[in-house]
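Structures for review follow.
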Structure I
Amino acid sequence: MGRVLSVDVPGRFVVLSFPPGRLPELGRRFNLYRHGLKVAEVRVGGPRTGDNAVADLVTGDAQVEDEARAQ
């Protein structure tokens, strides 16, 4: 599970933060949740550095602090 750190609306991507040692592999898909409701789907595309990874928005919209859960 991770959290959205930042959102680039025009570029349709987000930066996700994960707990130490839990960085997902490239291509991994996540659903984003806000207040318990699914609001978006993302796919990790890179780059990945430290505990953060860039993910492309596949569907929906994202906001900072949305929760990312693996599909």
Structure II
Amino acid sequence: MFQDHDSERADALAQDAMTQGEYNGAAVAQHAAAYGAEDTERAWILSPFDTWERNPFYQGPPVAHPEDDSEY
């Protein structure tokens, strides 16, 4: 299959230009989107970095953060 080497090179350069924090943030967002698309009923997704991320595909009523102990 034909590959667009210019596009691959641009993607690689953009990734190299990211800081570690930007790279981790993008990875966590991608993880939340992938798992959120599979389970649209879940408001929060637990990332591999042990952080709770909003499910971008959740359409239900507002749900408090899973670690929020205050009254909602």
Q: Assign the value 14.1, calculated as mean count of other Cβ atoms within 10 Å over residues 7-14, to the correct structure from I, II.
A: I
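Taking Cα extents along the principal axes in Å from the coordinates of each of I, II, which one would give 27, 25, 19?
Answer by label: I.
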Q.
Say we calculate relative contact order in percent (Cα under 8 Å, 6 or more apart) for every structure; which of I, II gives the highest result?
A. I
Q.
Given a value of -14000 for helix-only ellipticity at 222 nm (-39500 (n - 2.57) for each DSSP H run of 4 or more, over all residues; to 500), calculated from one of I, II, which structure does it belong to?
A. II
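Read-outs throughout are calculated quantities, based only on the coordinates presented, and are distinct from any laboratory measurement. Given the structure is predicted, the values throughout are model-derived calculations rather than measurements. Cβ atoms are built from the backbone, for glycine too; each structure is taken alone.
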